[in-house]
Each structure stands twice: as C-alpha cells, then as structure tokens.
Structure P
Amino acid sequence: MSKFIVKGGNKLMGEITVAGNKNAALPIIAATVLTDEECFLENVPDIIDVRAMLELLKYLGKNVENIDKNTVRITGKVNNSDIDKSLAGRIRASILYMGPLLARTGHVYLPPPGGCVIGLRKVDSHLEVITALGAIMENDEHGYKATLKNPKPASIFLKESSVTATENALMLASSITGETTIENAASEPHVGDLAEVLIKMGVHIEGIGTNRLSIKGKSNLKGFKHKIMADFIEAGTFAIAAAATNGDLIINNAEKKHLKMTVFQLEQLNVKYEFIDDNRLRIFPSELIAYTDKIKVGLWPNFPTDLLSPYIVLATQAKGSILCHDWMFESRMFFVDKLIAMGANIIQCDPHRVVVNGATKLHGQNLSSPDIRAGVALVIAALCAGGVSEIDKAELVDRGYEDIVGRLNSIGADIKRLV
C-alpha cells in the first residue's frame, strides 16, 4: 500500500496534457476479443485498471504487446472463456468481457466483478441484454454463467441507461447477423468511441451520441487501428484543481464538445476560463463565489458523477453555500468526513446529499483514499490546504489517473509517493 505526501499552498501553473480516456479504453480492449485479426490501440492510458484489463485479455489467450506505455498491439485467438476470479475481482470492467466472449465462444463464466465501492452496482441490465440476444443464464453465489447457442438480433429497451450494459449489448449485437436496436441506451462519448471501433471492424451502427442505437451485425469482424479519445473527466479534474489552487493552467486535449456542462458548473462558482481552441482550455485565477445553491449529477450530457467529488472540494473554497446531490451512488459522499477533518464546513444530509458552506481554509491532515474519484478529490484538497497531508491507498488514484504525481509536480504541485 502506497501513500501520497502533499505539501499544500502551491498554485498550479503552466500546461498539462490530458491522457487517454479510461472508460473508452476498457470496452475497446474487450472488443478485441471479437476478432482474430491484429488490433492496434494508441493513446491507451497507462493506469492500473487498463493493465488489469490487458492481463485479463492475456488470460483469455490473446497476445498483448506494449509498443510503448501508451500503445498496444493485440493479436491471436481467444482460447478460454472462464474468467479468473482473482483477475475479475481487481476491476469492475471485467464484466465487459461477457458480451464479446459469448460472441466468440458461445459461453462465458464471470465471477463477481470488483471495482470501487461507491454504492450498489447491480449487473441486472447486463444479464437482461445478453438474454434478449439469445443467451441462457445460470447464476449462483460464485458468479454468472451464460451460454449462447442460438444468437438472434433483438429490440432492447434498457431499464436504466447503464454505460457498460449498453457497451456489452453493442459488442454482442455486433457479432449477430441482423439488426438490433437499443433504446434508453447510454450516450456518453466513450460509448461512441467504442461504436466507432466496431464500425472499423465492419459493423453498421446508427444513432451514435443518442439514446437509440441501431446495429447491423456480422459474423466475421476485422481488426482495427484506433486512437483512444481524450479523457474529459481528467480534463475536468485538472480544471477543478487549477481553480481550487487559484492557478493559471492550460489544459491540452480538453475537448470543448465534451466539456460544456463541466465549464457551465465551473461558471456557477465564478471560475474564469477560456477555450483557446476546440482542444485547449485555460483556467485563470478567480475569486470563487457560489452563484448557484445546488448542483446535481445526471446522465449525459449533464454533469458527470465522476466529477462531483472534486467539485465538492472546489465548493469549500467558494464563498456561499451549495447543495451537492449525487442520486446515482449511495456511497459517493462518504469521503466528506475527511474534508471536515481538514477544516471544511460540510453538512451531510443523507447518503446522496451534502451542503458545503464556504469559503474555508483547509489544513493538512492524515487521510485515506476510499475510491478513485474521492482519492483525487483529497489530493486536490491537500493541494489547496496549508501544511502537509498524507493520503493512504494512493494506488486507488492510480487506477484512474496516469502518473498523477509526475504530472501534477510538472505544473507546480509538491507531491511525493511513499511505497
């Protein structure tokens, strides 16, 4: 177990470049199961979750060659459809192999997937979409077993707009001849990035970026070359960190089309910014003031749940009171006690809502990271706090952010890692 040692009080200044999107890379890696031909991935984030996903791919029989830390070549055939329990337990995204393995082998065994404990994360939607496409399910306390003998296209209505269930449905439907429709589909940009890959593999897909997808699948899919899209969650995280430290930061690979709601919510705290062009965002030093009394996460294109934890930290530095509401996850707010220990004035109303009263001066504290997004939020809190903070379980932050210590230090932070 490692920890961050953060000396606060430095403004983030200069330029930083956003890495590849974790939530795009994981399903695209799973999609390589759908073909025996070469797949070449660029801009792959070098983070723990991606490494775990590639380890699972090798366990299934694929050859994985790291050309460099952000470029991967994948070849070979799948020769195993039972996912290793220890590997599955390391990452929530292990469930994304369910659709592709059914498509290629006709059966799959999946132990319960791991991931961050941020609330109840059911797999019902996944099971329903593969059943609709012809799979037969058997569940027990050890995991999920599915068999696909008679695949068939289907008209699917998701009971919830689950990103990963949409992606599993996309991948399985892409290998089934005929037209499948998915309604109430998730429309996040990383779902679209997966769809673009499937199109390169020979699938016809309409409705990308909407809540209705039409997929005309085929039995033999091709290899592909693809550059993973930039991570708009990371772009938002860096923007929040710069604003919280009263910094002046240029963020490269910050795609304007994916940050509309993020910058809107930054405006609500009087953060000054400009888009230099469609892919570069500058955050200016700002007097933080809460011009709204509430922020609520939502489905795309609303404010993403993965940015709420950092936003709560930013709100502690703004004059005024703001209610922060995450209706998606029951445990998202359970890190705020650590901010309170640092001096924040926060009232936890229930598992989904907190009221932040600012501005408050934070002070260094010994902390522990509960999940990826809360972990990076604590790093931001430590950056704008007085004194030194120690943050345990730094490896949780490593699951979602590439070389976070080196990259933040390059723009003025003072962070060390102890192993």
Structure Q
Amino acid sequence: MVTVAAAPLRTRRVPGFALALAAVVAMMIGASAPSPFYPVLQQELGFSAATLTGIFAVYAVALLVALLLTGSLSDHIGRRPVVSAGFVLLAISMVVFWHADSVPLLFTARVVQGIATGLLMSSLSAAVVDLEPADRPGSAATLNSISPLAGLAVGAVVAGALLEYTSSALAEVFGGLTAVYVLLAAAIWLLPETSERREGLVRSLTPRVGIPATARAPFLRSAPALFAGWATGGLYLSLGAPIVARELGRSNHLQQGLVVTVLTGIGALACFAFRDQSARRTTIFGTTALAIGTTLTLVALAAGSYWWFIAAAVVAGSGFGASFLGIMRSITPAAAPHERGELFAAVFAVSYLAFGIPAVAAGIASPHLGLATTTFIYGGLVVALSGGAALLRTFGSKD
C-alpha cells in the first residue's frame, strides 16, 4: 500500500531526476566555456602565461577548499538549499566574467566559480543518486558519469563557435549562462528533498575529506584510475588549445575548442556504451585506452598533425569516460544515503587535485621549457599513471 505522502514523492522522482541531471550538465558547460576566451583575453589585457596559469589555479584551489569545507553540507541541511546557493554563486561568477576588463576581475570570477562548483559537485551528484528511478537501478552511476563530460563538451564547442563566428560572444555565452543558472537556482526547489536534516553540521565544516567505511575499499581501489583519468583531462583542457594554436598552427577558435569537445564528448559516449559492463572490465578498458590515447597524442604532436591529434583525443576520450564510469559504478552503491555527499566530495577532491596540480605545474614550466617539451613530459607522466592503474586493476582485486 502506497501512503499519501509517498505517492507525490514517487510522482516527482522522475522529473526531479531529469532536472538534477540537467543541472549537472549546465554546471559543467560553465566550467569549460571560459577556456576558448583565455587566449583572446590574454591578448587584450596583456597578461603573462604565468598569470594565465594563476587564473586556472585559483579556480581549482577554490573548488577544492569548498569541497573540503562543505562536501558533506547537503547531508546535514538538505540538497536543495546547497544546490540553490551554488547556482546563485555560479550566476554571479558569470556576470563578473562577462564584464571582466582587468586581471583582478578575472581572478574574482574564477574564485567565485570555484566555490560554487565545489558546493554543487557533491550535492548534485548525491541528488542524482537519491532520485534514481526505482525501475532503472544503476542509471544514476552511469548518468553521473555521462553528464559532466557532456557538459564539458558542449561548453567548449559552443563557446569556441560563438567566439569564432559572432561579435558578441561574451554576452551570448556568459549572459546566457547567467540566465540559466538563475532559473536553476529557483527550479531546484521543485525537487523533492531527499536528505533530511541531521546533527553534526558544525563538525562537518571542519576541513577534511571523509570516505564512509563501507566505501573505503572500492574507493582506494579506484583512486589510481581516478587520478589518471582526470590528469588526462587536465592535459587536454589546460594545454589543448595552446598546442593547437602554437604547435599545430590552427588559429580557428572552433578548432581549438574541438580538442576538449572530442575528448569529453567521446568520453560521454563511452560511458553509455559501457553501461552494461562490469565496473572492473570498464575500468581496465578505460585506463588502457587512456595510456594508448595519450601516447598517440604525443606522436601526433611530434608529427605536427592536427587531425591525428584529434584522432588521438578520440582514443583518450573513450578511456577518460570509461574509467570514470567504472569508478562511479564501483563506489556509488557502497555509501548510505546520508553519506553520499561526503563520498562524492572525496571523489571530486581527488579528481580536481589530479586535474589541477599537473596542469598548473605545466603552465609554470612551459615558459621555461617550451610548450612542446612540457607536453611531452606531462603526457609521459599520464601514460605511466594510466598504465600503472590498468595493471593494478587487472592483477588486483577481481570484484
């Protein structure tokens, strides 16, 4: 017998699931949309490569601090207030970016965006799992893997195309995203609340990354693959456009953005293709493809071929997506509902450490070593990480 209270919750579950997934995609569109604008802003405002690296770094640092402080916040006060506040902050960051005419404003935009994304990542991922339809078990882990990659792909290609073919790209990209984020901040209150208030709020704000005991073993087993996958993403997102422009001779903004779009778009397709495979098999394929794809990327760079570079991104992207899906499918079922925000905070803390630290180091090194040499060193480390993760998963635990 279904109670009166349970019936509306079940009725709102499917549209709530769809809205939460759309919110994840929208959040990640904003994460990649600024990338094509950086070379243009660097030229217009006249800042150095080191400053550009700093603009990238403050986003990653702000995001990680937010995750450490508020990763389990939605487990204590509910998903809706945390998600709504996150989208309000994202809207503010887009307005600042839209009107940024100085380096301090660019830094401000990225800090606010990092804080907002840190608030949203764990709480939105947890909401997607909470709202998973009962007749589609496992779909949350799959779609939690597809949605971020799809958002990154859309943001990069749309921003690149508008920058190349229109004269008002800043207003169209960042004005449009501002409106979307304001709407989502309001619409999120239509979702059913899936996390009841509980004690320990103040204690939860202590900077830490907590891994629930039941999820500790699968998390530690997955950590090498998680680090390898996001280090690959950092290679492409931080160095992809400069490589295309300076080493492969392509000045077209759409072609520069296509590198990120191919990597993350193919990653999203790989998540869908491997949705019925075991977590272990998916992770082994993913880490192996990461190693092969990154190797091919370095070969394409040495040959000076743009289209071979794109083809290599297809292979690396399939590995990025598959490894992330395998990881999410390993860890998602291991946490209780009240522990999901904390668990996803740990996942994304590792992800963004892998994404941010090597990319920032590469940004600092490239003015001294040269972009090509820096890329070969970075890529070699990614190949070693990915290959090691593949071997660990192949010869390690069989579950």
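The numbers here are math on the coordinates, done by the rules we state, and not lab data. This one's a predicted model, so the numbers in the text were calculated from it and none came from an experiment. Cβ atoms are built from the backbone, for glycine too; each structure is taken alone.
Observations, loosely collected:
- Structure (P, Q) behind the derived value 0.60 of FRET efficiency 1/(1 + (r/R0)^6) of positions 130 and 274 (r between Cβ atoms, R0 = 25 Å, to 0.05): Q
- Answer label among P, Q for the case where helix-only ellipticity at 222 nm (-39500 (n - 2.57) for each DSSP H run of 4 or more, over all residues; to 500), calculated from the coordinates, equals -26500: Q
- Top of P, Q by relative contact order in percent (Cα under 8 Å, 6 or more apart), largest first: Q
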